[in-house]
Every structure is written in structure tokens, then in C-alpha cells.
Structure 1
Amino acid sequence: MTKLCEGRVAIVTGAGRGIGRAHALELARQGAKVVVNDLGASNAGEGKDEGPANEVVALIEEMGGEAVVNGADVADWEASKQLVQQAIDTFGRLDIVVNNAGFVRDQMFVNADEQSWDAVIRVHLKGHFCVARHAAAYWREQSKKGEKVEGRIINTSSGAGVLGSVGQAAYSAAKAGIATLTLVQAAELRRYGVTANAICPIARTRMTEAVFGEQMKKPEDGFDVNAPENVSPFVAWLASPESASVTGRVFEVFGGTITVFDGYRRDQTVDIGRRWEPSEITAAMSDLMSKALEPVKVYGT
């Protein structure tokens, strides 16, 4: 049977554990050569350990695939540039970027501190920017040379970024930024043969187990709806040439379910054709809000 990603080269960030690990293994099963990027930090982004990434590479090699380890900090401009170059130098090309790396430092907003805010925004939002930016420059160069490009950017947003999540202001803000970044990437890079989509995965990881506990517990029998491996087949499909017509979308992936998120769009409008007087707005807003869709509840409320 033909493998979806045969001959393609992928970078997967945060690929040492959890969902990223599952992505790297599935892409390898589908024929991709994989750069397994992982800093090996704790759930809070502390420390460094290449052990998990080495284990993933060993598993890929055991199944007959090709993979290499990269321990770069994805939010470091030069290190992320070298990450992209490593893929090109090692495997001769780059086709896929799966941005997955991240960590959490959950705090209620009134207790949020600057250091934690900066750290979470940096690893998620800047980390997504840096790796994809260097990959995009490579793809643009290839396109201008007349090469056929089938580039894929697969970003990792979250339901927290689309709907909000109590106690996760920085994480929610970063993931919201990633969703919107994806829309811009899709619009700007299509001319070079590159698509950009984002996933909002629901799965059992170090991050989600800490927040949701028993809800993420592995069942004793039956389908493990929270297994991170459930998300990866869709990522492999997005990474393949089969997904060429799909770009600028945000998907929630959970168990055997794939859902398209419908983001911000204009709903009800009132226009009086002139400048408003403040005293007129109360009545107008009462009518406007009575017709508007109710907002979806924030996680944790």
C-alpha cells in the first residue's frame, strides 16, 4: 500500500513525548524522514534532556525509517534556522513542519507574573514563528527556482486558544495567536505551493493530565479516546500531497472525531449612517445583542 508521505521530509518539534512523539512515529510509518526536535524540558519548560528524542529516533529506525535528533530551542532565531538547515543538509529537502513544542505555567490572571507570561508566549507563539519562518524562506527560494513545492505547515493551537480557558491566560493567548498566524501563513504562502493549517488536539499528555486528571485516565478496555496516537493520522494526512486543497483552517481532533472550527466572523450589525450619540447606543445595543449568537462558554466555567 502506498504510504501518504513517502519520500517527504518532516520536522516535528516537541517530538520526544506525548502528541509530538506520536506525530513523529506516524509520519515515519507513512514514509517520511523525520527530524525529531525536542529540548527535553520539564512540563514547565525547565531543564534539558535529549533522551526522549533519542528514543523516538531509535523507534523510527527499528521500523526501518530514517530520523535524526535535534535539541534546538525552537524560539531561538538562529537555533531554529539551524534546525531547518539540518533537515535540508541531512535529507536533501524539507516538506513538512509540524509545530508542536510547548509547555504550560498555569496561573489565574490576577496572579499571573511577567516571567511566566513571557516564557509561555515565547515557546508557543515565537517558537511557531521561528521554525515556520525559516522553512518558508527555503520554500520560497525553491519556488523561485522553478521547483515544485508541496510545503506543509501544521501548527498546534488549542481549544483554549479558540474558546479561552480559566487559569491559562498566557497559554490561551499564545494559542489564539497561533490560530490567527496560521490564517496569515495560508494567505501569504499559497503562491509558493505551501499550505498552513492548525490543529486543536484533545489527548492525554503531561500538560492535560495535570489539568484534567481523571478525565484523561486510560480506560481498562475499549477505545482509548484520549490516546495521543489518535491525533496523528490526521496530521499525517495534512502533511501529505492529499491535503493540497485544504489551507487556512483550524481543526479540533479528538479520538475518532475531526471538527472544523468556525472562527471569528461578522454576525449582527447596526448602521445609522452617521456618527453615534452615546445616548443612542443603549437601545441599539439591546436590539443588536438580542439577535447576536451567544458566545461559547470558556473552558472551566
Structure 2
Amino acid sequence: MSTTSSAQALSVDSLNKSYGSFEVLKNLDLILNRGSILGLVGLNGSGKTTTIECILGLQNFNSGAVSLFDYSPSTLHQAKGKIVGIFDTPSLHPNLTVRQSLQHAALLTDNQARSPERVEELLSIEKFSNFKIRHLSLGNKRRASLAHALLSNPDLIVLDEPFNGLDAGGVDDVLALIQRLNQEEGTTFLLSSHQLPYLENICSHIAILHQGAIAVSGTIDSLLEDSKHTVLLRTEENVAAINYLQGREDVAVTNPDADGYIQLEITELNSADLNRQLIENNIAVSELILQKASLSNLFRTITSNPGEQQS
């Protein structure tokens, strides 16, 4: 069994998983530090759910090592509620009410920290307390699943596609709850999703999963520090502009696109200086659009390579 350092909640080393001859995960490495919120992001079918299932011992993997707080996937039951996994499709008993379901879960929880009433309030489902699970919307079923996890005081919560089925208000509620638990109680989170805009507003770390491996991972600042800004330039003097810009070392130039924009990649030069220098060289600028480096742009760049994966 691989062991995590005192600073690590999760360590995944060279994880490989195949279905027959089809490789889903290829030497996947992942580190999640205690107290962090890590967003595991990838396209639909990139292998996110397979990764989570292997980590939590719900699927066997071909090779590699996984450790969560020094538990292996096969011994997670010994953690007694300190490590919790919640999947895309809620699997609560359909004929129990929300309260009955929570009361039943409380009987199985060795380290109960909150009452059923309290977790209903935390997830804003107290008005559905007497509704049977099968009568709830998908969004409220997901809230009820989260409520189960919070009966104890888990050290690590793994959420697979946590925003599916939630409306905008529900997403905001879940994000606020995750942030509060992380900041006030030190709860560590692994959030697996294809919805990067939700993750980048709350996660301390991002890992991009593409074609079965982690393409990049780290803090948001570290992932963007080497990224270049993109500028879209429109001018009536394309030839003169391209000739001038191609002679510079701080600008990378592409030919005009279908909309007539010359795309530039710049590092230290800012767009105002660029505009001034073009004018000084008698190149009139019709339009200059700055597209700052962002996780969304980085994600699109990495995942634009073709290749089918399955989750």
C-alpha cells in the first residue's frame, strides 16, 4: 500500500485501468493536499468517473497505487465515515422519506457530528423532510445525498459531477457550503466535473484530465503563470502589420482568420503599448481585443486534441 505524507489526503501513483484492450487511465498521477479543494476537470468521457471509482475501491485497476489518509481503496471501510464519496446518480432508498433516510444513515454512522434536522437545514431541504426520495427532483436528491455525507464530520469528501441536476441557485448553495466546510472545518474536497467555470471560482487546485492522464495540475496561479495573453488585431493594413510584428521576439503572429483578425500571442508587452507602437509605424488599428490567459483557455487548448475516452 502506498502511504500519504502528513500533508497529503490523497496520493495516486501511476494508475492504469483498461477495459479489455482499451486503455482508460494511463499512468495517472494525482496529489491532493489536506485542506485543499481540488477540481478534477475533463471533457465528458475523459475518465473522471473511472478515476474516482478506482480511488474509492469501486473498481479494480490494472496497476498503480492509491492511498487516502494511509488507507488503500480496499480498506476505506476502516475510515468509518471520515472519507465520503457521492456520485452523479443518487442511490438513496426511493420509498423512505428524507428524514427516515437520514435517520437510518445516522444509525450506521460511528462518528455522528450533526443531527438529521441540522443537515436538512444545511442543504435547504427541511421542507422536504417528509417527502419520499422518489418524489424529489434530481437536484433535491443530490442535496439529500450531500446531507448524508454531513451527518459525520468527514475529513475528505469526493463529489462526482456535484452540479448535475442543480439549478443556478442550487449550484450557488452547494458552492457556498463547500467553501464554508473547507474554511471553517478544514474539510478536504475532490470535485470531479466537466464544468470548469464552477470549479475555478472555488478550487484551490485544478487538475486537467485528458486522454486518460493528468495533463497539468497545480494552483490556478501556477497553471497560468506561463500562459500567454492573446490579442486579436483588426487593421486595413494586414500585410504591413504582419511584416512589422513578425520581426519582433515578444509577439507570435498568425495570419488573419475568417473574421479578418490577426491573432497575436504576447508575453510582457501590454495591449496599450502594442497599439501605440503600431500607430507609430503608420499602421492604423481598427480594433484590438485582449484575451487574458484563463483556465478556460488553457482547458480548451489541452482538450482540443482529438481522442475518445470513456468514463
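Laboratory data are not the source of any read-out in this text; all were calculated from the coordinates shown. The structure presented is a predicted model; accordingly, all values stated were derived computationally and were not measured. Cβ atoms are built from the backbone, for glycine too; each structure is taken alone.
Miscellaneous remarks
- Here Kirkwood radius over Cα pairs in Å, for residues 139-258 alone was derived from just one of the structures 1, 2, and that gives 15.6; the source is 1.
- Read-out distance in nm of label points 7 Å out along Cα→Cβ at positions 27 and 171, computed value 2.3, structure in 1, 2: 1
- Of the structures 1, 2, the one that 18, 55, 25, 1 was derived from, the read-out being P(r) over Cα pairs in 10 Å bins from 0, in percent, for residues 115-194 alone: 2
- With relative contact order in percent (Cα under 8 Å, 6 or more apart) derived as 21, matching label from 1, 2: 2
- Structure (1, 2) behind the derived value 6, 23, 26, 20, 13, 8, 4, 0 of P(r) over Cα pairs in 10 Å bins from 0, in percent: 2
- For -12500 (helix-only ellipticity at 222 nm (-39500 (n - 2.57) for each DSSP H run of 4 or more, over all residues; to 500), calculated) the corresponding structure among 1, 2: 1
- Winner on mean count of other Cβ atoms within 10 Å over residues 67-74 once structures 1, 2 are ranked, highest first: 1
- Identity of the structure behind 0.05 (criterion: FRET efficiency 1/(1 + (r/R0)^6) of positions 147 and 243 (r between Cβ atoms, R0 = 41 Å, to 0.05), calculated), options 1, 2: 2
- Here mean count of other Cβ atoms within 10 Å over residues 163-170 was derived from just one of the structures 1, 2, and that gives 20.0; the source is 1.
- At a computed 2, 9, 17, 18, 17, 14, 12, 8, 3, 0 (P(r) over Cα pairs in 5 Å bins from 0, in percent, for residues 11-154 alone), which of 1, 2: 2
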